[in-house]
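Peer 1: The next part holds the structures, each set out as structure tokens.
What follows is calculated from the coordinates using simple rules that are stated; it is not laboratory data. This structure is a prediction, so every number in the text was calculated from the model and none was measured. Cβ atoms are built from the backbone, for glycine too; each structure is taken alone.
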Structure 1
Amino acid sequence: MWGKMQTQQPKEEPDFLIPGIKKNVFILGLVSLFTDISSEMLYPVIPIFLTAVLGAPMYIVGFIEGIAEGTASILKVISGWYSDKTGKRKPFVMCGYSVSAISKPLMAFAYVWPLVLVARFLDRFGKGVRTSARDALIADSSPPAQRGRSYGFHRTMDSFGAVLGPMIAILILHLTADNYRLLFIVAFLPALVSILLVAFLVSERRQVPNTKISFKISQFGRDFKVFLLISVIFALGNSSDVFLILRAADVGFTVTAVLLCYIVYNITNAIVSYPAGTLSDKLGRRSLMLWGFLIFAAVYLGFALMPANVYVWPLFAIYGVYAAFTEGVGKAYVVDLVPCEKRGTALGIYHTATGITIVFASIIAGLLWEFVGSSAPFVYGAATALLCAVLLLVLMPKRHEMMG
């Protein structure tokens, strides 16, 4: 059976500009770069626009973000499953990026908060539709021995977009005297570039449709189930990065300094992701994930116990290393553990399960902060990460044969 699955893999294409990176992976990296520039131009300013310009209360801000992120999490498993069922990836990728792009200029016409809700819903709807199919397309386009490198490259481009977006937004707002509506329209331009790149430069060899695929976890093997369980447990302690920002402010950082710290995190993530993914191809995914969990635990303990705010800068930088060791590598690990005709569904289950769990993790972190103390969420997160490191060592085999 495994021999038949291997025949579904496309013939290996020559590398494209960068050693070990195929054309599809390179173009999808550019797509994520421009998409993240567009999204991150707006993400930091939307709460300000809602409250300062439209006069929405804070609970409305939370309501909008909750609806938006919940939509994305649920759709990731549905779109991943359907891309396996149809044997197609590109239509989901194209649709997802297009819907997200439309949401940007729509906010320029918002004079009441419900229209912002519609725009954020569309943006996250698009993300939910595209993510699992795109990640599966990256795997479809990569030889098994280069999956980690491919996901690492994609994560690098994504993170550079997260660095450039806020910088461009700050510049535009400075030059236009805080003209948010113009910013929303300008943000459509890099999103449009992403759509054109997908439409004209991304290709796919149609996979064999898997008409029997379902959402059931039971259809997957033991190792995928164990890794999914470990990932969910880790997500329970991995609350929103907002709490890192709030902790920095809690020890005396200004808003500008906090934003610069977050940019430092994204720069580190961008620089380390590609070599980390490449290293996972050589050393195995488990080793990189293990180090990622341990680094996360160390950073969270640092945020819990730091004696002075001078430690915030290196902690944010090291936090970027954790992200580089786990985000792209985790996707490659999922793909390693399942046959190729189920990878879209597996990635969707992984994204949805961890995404929804992080929502509960943030609720837990907020309660710990409020009723125990500002250090408590970070002690809890560090303990969860250490537990997952032990589970990874004990329950997951050291190496896996590349099944896809």
Structure 2
Amino acid sequence: MDRLDDQAQERLVVLRRWLHRHPELSFKEVNTAKRIMTELDVLGIPYDYAGAGHAVIAYIEGTDPTALATALRAEMDALPGDETTGADYASVNDGVMHACGHCAHMAMLIGAAQLLKISPPPGPVRLVFQPAEERGGGARVAMEDGALDNVARIFAGHVTHEYETGKIMVRDGSVTAQSDSFSICIRGKGGHGARPHEAIDAVVVSGFLITALQTLVSRESNPLHPSVVTIGSVHAGSAPNVIAEYAELQGSIRTSQPEARLHIHNGIRRMVGAAAELHNCRIDITIRDGYPPVINDSRSARIAREAAAEVVGDEFVVAAEHPSMGSEDFSFYLRDVPGCFVRFGARAPGWEPVPLHSPAFDIDEHVLGIGARFYDRVARLSCQYRDKTPNAI
């Protein structure tokens, strides 16, 4: 069996809508994990769970349980935000919503679990429902929980409005960018708004840096190496007639090349130092390493491409010309084992594209069956591509 019947498809829709209505933030996916474990219990699939903040890891033995496993991964967490979709299954948890489609990813994996349980694959399959992809690198927690124990290869995917439903994007090499974050803390000298000469205005220094930092990309970076510097948060001031003594800027850096990353890191430090000297104030900067880039290995991408073609047809398997500047903690798994990250078109014909993380983001639920069948096929094909030893990968 490689297809979900109408009843099974409808169960995935019901599951996805329940998950969408009850989103939970990173490392707080308590009820989400309980629902996933309930679904696995119904299917008779064993799993491990160490409690809140951990992964639910399920096991399908396959016909040769001694072989290395293929892992399939879905994320459980949602994002902060107020949903505006107007759907009757919209979030009932104030300030939290599945704006990145993780509810769909979980439903797809449960659908694949059903197919793999009914007709066992050639080798073991590991189903990894991980916490905290959005806000904490939950992949590393899942790995500590044993997600990659005796695993030869791992696959994952993400819904997107970049493509219409029925298309699957498979790409060799880089898929996402390196992500880093930074904080800039400006300490000036507070004072009365009527006497600026007695103060050092942290807001003015903030404005200078917000503009200056953009030139790192527009005037200093190689335009053939995509890079992004974003100031996403600015906090300063307490009253309209008070010159702010303190300001904090928080931002993100996305780079596609190591040399571009190093240049931007150094450039931010250089500009911060110059601004402190120029404005006679103290500025502290902290740059934090984020998620590494997702890099698909060629063999795993070939397996994924073959599986996608079997599910949607060759003409609907697409390859993105350039990597996304987004980031994904799936990259942590790929440091230990080879794998492939794909994208599932989830925009119905006639829909206006809505970006991920938008409060209006929703999916065409026909993608659930496509994703389930893809994961089923990619697991079976992966089992056939390797022997019982890691060197055969």
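Peer 1: Name the one structure among 1, 2 that distance in nm of label points 7 Å out along Cα→Cβ at positions 128 and 360 of 3.5 was derived from.
Peer 2: 2
Peer 1: State the single structure among 1, 2 that was used to calculate helix-only ellipticity at 222 nm (-39500 (n - 2.57) for each DSSP H run of 4 or more, over all residues; to 500), giving -11000.
Peer 2: 2
Peer 1: Consider the structures 1, 2: one of them gives 15.1 for mean count of other Cβ atoms within 10 Å over residues 280-287 as calculated from the coordinates. Say which.
Peer 2: That value comes from structure 2.
Peer 1: Also, quick follow-up: Looking just at Cα Rg over 2.2 N^0.38 Å, which of the labels 1, 2 belongs to the structure with the highest value?
Peer 2: Looking at the calculated values, the largest one is 2.
Peer 1: If Rg and Dmax of the Cα atoms in Å, for residues 264-343 alone computes to 14.3, 51, which of 1, 2 did it come from?
Peer 2: Answer for the origin of the read-out: 1.
Peer 1: Determine which structure produced the value 33, 26, 15 for semi-axes √(5λ) of the Cα gyration tensor in Å, for residues 152-351 alone, calculated from the coordinates; the candidates are 1, 2.
Peer 2: The correct label is 1.
Peer 1: Further, regarding this structure: If you work out FRET efficiency 1/(1 + (r/R0)^6) of positions 16 and 296 (r between Cβ atoms, R0 = 30 Å, to 0.05) for 1, 2, which one comes out largest?
Peer 2: Largest value of FRET efficiency 1/(1 + (r/R0)^6) of positions 16 and 296 (r between Cβ atoms, R0 = 30 Å, to 0.05): 2.
Peer 1: For Cα Rg over 2.2 N^0.38 Å, for residues 56-215 alone, which of the structures 1, 2 scores highest?
Peer 2: Comparing 1, 2 by Cα Rg over 2.2 N^0.38 Å, for residues 56-215 alone, the maximum is at 2.
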